[in-house]
Structure I
């Protein structure tokens with residue numbers, strides 16, 4: 001299937017922390033059971049304790065990380081304090097299906113917002129983008 005990003009897209013994280021802040025309708029980080037288990041182990045706490053301290057239940061039935069003052073609870077300055085155990089959704093940014101529906105959407109919601117998506121960065125292949133999209137969807141199922 002040919003998509004507008006079939007030749008890949010430039011991206012290299014600059015660790016600016018912008019993606020960890022609420023941005024328009026993007027104001028949640030969904031965390032799967034696997035994500036929450038990994039993060040609970042990272043903190044050395046049980047899953048119930050992790051959920052109470054760091055997540056909230058969404059109407060959809062999913063759980064999301066708490067946001068404090070408009071950013072992820074794990075953001076320290078511009079750096080993720082749980083980078084080694086970060087949620088799948090964070091690791092696959094900006095290659096989410098809803099951001100790749102059109103070049104216009106990607107430009108507006110990613111390129112105009114994220115300095116790591118500039119045309120000077122290394123190109124992420126279409127195959128890698130597809131794999132990251134699938135990982136995100138699997139994590140939310």
Structure II
């Protein structure tokens with residue numbers, strides 16, 4: 001069975017913004033998805049947040065083109081009333097992280113990939129950084 005990874009917004013910003021030193025690991029994961037080796041899921045919130053953050057430093061049309069290309073290798077988890085309600089009722093300290101988490105749960109993801117693991121202490125899904133995920137593959 002193909003691994004189903006949920007990418008937190010910070011990892012997508014690292015990838016599309018080519019932020020060092022985080023870009024390489026995010027790019028390797030994206031390449032795996034492009035080859036069909038894994039499945040990538042992101043929240044619908046991720047697209048607007050990434051656009052907002054990157055367009056402050058890059059040309060808006062270029063950012064849209066990056067998002068278009070990224071969207072080809074990902075599936076999107078919709079934000080539903082049920083997810084919002086779960087986020088509001090959760091013990092997550094950050095509401096946005098709760099929404100991301102419940103989007104991952106809805107899509108039955110095996111692993112949540114983030115650089116901020118401490119934000120997902122409430123997670124029942126394994127939480128790894130991009131490097132930790134890649135290292136787990138090489139250590140098998």
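Assorted remarks:
- P(r) over Cα pairs in 10 Å bins from 0, in percent derived as 12, 45, 35, 9, 0 - corresponding label from I, II: II
- Comparing mean count of other Cβ atoms within 10 Å over residues 40-47 across structures I, II, the highest figure comes from II.
- For -8000 (helix-only ellipticity at 222 nm (-39500 (n - 2.57) for each DSSP H run of 4 or more, over all residues; to 500), calculated) the corresponding structure among I, II: I
- Across the set I, II, relative contact order in percent (Cα under 8 Å, 6 or more apart) reaches its highest value in structure I.
- Mean count of other Cβ atoms within 10 Å over residues 24-31 - structure with the largest value, from I, II: II
None of the figures in this text is laboratory data; all of them are computed from the coordinates on show. Quick caveat: nothing in here was measured; it's all calculated off a predicted structure. Cβ atoms are built from the backbone, for glycine too; each structure is taken alone.
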